[in-house]
Structure 1
Amino acid sequence: MTAAALRRFGFEPLAEPPWREAEAGPWRLRVQRGSAAHGYVSRTVVEPRRAVLCKGRTPWMSNGALERESHAWHGERARGLVVVAGLGMGLHAHAVAAKPEVERVVVAEVAPDVIAVMCAGSGFDAWPHRDKVTLLQADVLAPDFAARLAAATGGRRPDYLYADIWPDYPAAAAPAQTAALVRALDPVAAGWWGQELAAAAWAHRRRLPLAPATLDAWAAATGLPPLAAEERHAAFVRAAAALVDVAALAGEARPGWLDRLRQRVEYPALRLAIGRRDR
């Protein structure tokens, strides 16, 4: 279902490594029986098997439909030198390294235990394109990160920056922190996990349609490099937005259940009273 959902937008599903259980410090990768789940653009997906990265008892990420679908735009745009902020399970790094148009992937991760779990749990040393991938233990928000990245890449300008350092989406800090990374690293193109819902909320507040021109305007206002969005990108954003309460994401106050009940009772009477005055 996920593959079919993504191909509607011209995106290919992510290639995954064979997951196995691993543990380091508070982090562990669990492989468990799957279940019915919702995706990012597909409503219900039955997953036979799922790998989950946890910190203590708290799930941090998985290879579920929501994760795979929400990475799709960024995987499609990856080429040249790709910089990934946040390693997680290595799902995104593994997928983009497999693309012929991607020459190198540099992944920055602040937690050494996450690096250890990913390497053991994904069989990192046996990845088909392992030679393309460099793991850099670093805090992407630190003032010296740009210098450390330049040292690792020979000063080459990143072709794509993908930021995924937050436990939930759309994270309130993501736009500003990604914009700061863009200013520091000057990538040709960039994006972050959950950006489609941030774009939908931005458009909703301005009563703008989710069209390519709106996405380009949102990117400029957010501090991203030029997006050059196509209709399929806009369709992807519309599909993601259709599965959430965009008005709530945009910060609009939502009536409680008592207010909604009162509206159902009072509004018909109000319309009837207006009709009487009109007569």
Structure 2
Amino acid sequence: MAVLAFMVSCTGCALLVRWAGRSSTSSYGYDKPQRFHIGEVPRLGGVPMYLGLAVSWGVGTWLSMRGDPSSLRMQLWVVVCLAAMLPAVVGGVIEDVSQRLSVRYRLVLTLLSAVLAVLLCGLTVPRLGWPWLEQALGPAMPWLGMGLAVLALTGLPHAFNIIDGYNGLAGMVATIICLALAHVALQVGDRTLAAMLVTLAAATCGFLVWNYPRGMMFAGDGGAYVWGLAIALASIALVQRNSAVSPWFPMLLLIYPVWETVFSIYRKLMRGMSPGMA
């Protein structure tokens, strides 16, 4: 599955780079504040990465339903996760192509993906790591858990978008986080989540072949949303499915993109700017 995800992602990036070389259409204006590169570079890395995930997760689910020779135990909820991610990823890709989809609409689309994931996959944060607080919250705890899941699924895609500034940075952060989560998933015997995370890391590596160091392909908003949503889904599911995993483990693992987001909002507010401005 990992090899398949890598090949689909890497080949897709190669085709997009080739297409961009033949196209004279500008994908990112010279007046944009985040522009540090020279020439035209496609910002569609999220498309081949999502396709790599879709193919590998789809094949894994199919194999699991056909006798599960690799003991992956992947069920239909994996495909439902892919479907839930789609609204946000499509919105990110539209922004990458047109540069005209406002932050407000992209936030709504990531919120839609988050709500779909929570409702269709049954995702929730089941515990806070503080038994006394969970006991004090009582019947409100399930609703708080769902709210925290929606918050994580909505916010993390934008957090990865914020740290995606230089070649290889966000991609390497995503790869390291995926492998760390996969290691813990294997330690607690959750082969399904481990397989999902390793394939995401493999799809990211297929993109990194073209992103670092030469910067021939950028992840764009679509790529950041793929990373953020998939990692948030896996993090919540890891805690929910395995009581031995502390709910603070994914939070501490993701502290870099989370802190960058909080500090970016603070800095812009101090300057009298809207947090949604580039």
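Throughout, read-outs are computed from the coordinates displayed, never taken from laboratory work. No experiment lies behind these values; they were computed from the predicted model shown. Cβ atoms are built from the backbone, for glycine too; each structure is taken alone.
For which of 1, 2 does FRET efficiency 1/(1 + (r/R0)^6) of positions 15 and 151 (r between Cβ atoms, R0 = 30 Å, to 0.05), calculated from the coordinates, equal 0.25?
2
Match the computed value 29 of relative contact order in percent (Cα under 8 Å, 6 or more apart) to one of the structures 1, 2, and report its label.
Derived from the structure labelled 2.
Ranked by percent of Cα pairs over 26 Å apart, for residues 71-214 alone, which of 1, 2 sits at the highest value?
2
Out of 1, 2, which has the highest value for mean count of other Cβ atoms within 10 Å over residues 7-14?
Structure 2 comes out on top.
Thinking of 1, 2, which structure, once mean projected area of the Cα convex hull in nm², for residues 167-206 alone is computed, gives back 2.3?
Source structure: 2.
Work out which structure the value -0.41, -0.85 belongs to, where log10 I(q)/I(0) by the Debye sum over Cα atoms at q = 0.09, 0.13 Å⁻¹ was derived from one of 1, 2.
Going through each structure in turn, the value belongs to 2.
Matching task: -24000 is the computed value of helix-only ellipticity at 222 nm (-39500 (n - 2.57) for each DSSP H run of 4 or more, over all residues; to 500). Pick the structure from 1, 2.
The structure behind it is 2.
Comparing mean count of other Cβ atoms within 10 Å over residues 231-238 across structures 1, 2, which is largest?
When mean count of other Cβ atoms within 10 Å over residues 231-238 is computed for each of 1, 2, structure 2 gives the biggest number.
Who wins on distance in nm of label points 7 Å out along Cα→Cβ at positions 63 and 159 among 1, 2, i.e. which is largest?
Once distance in nm of label points 7 Å out along Cα→Cβ at positions 63 and 159 is tallied for 1, 2, the winner is 2.
Please state which of the structures 1, 2 yields 14.1 when mean count of other Cβ atoms within 10 Å over residues 55-62 is computed from it.
Clearly, the read-out refers to 1.
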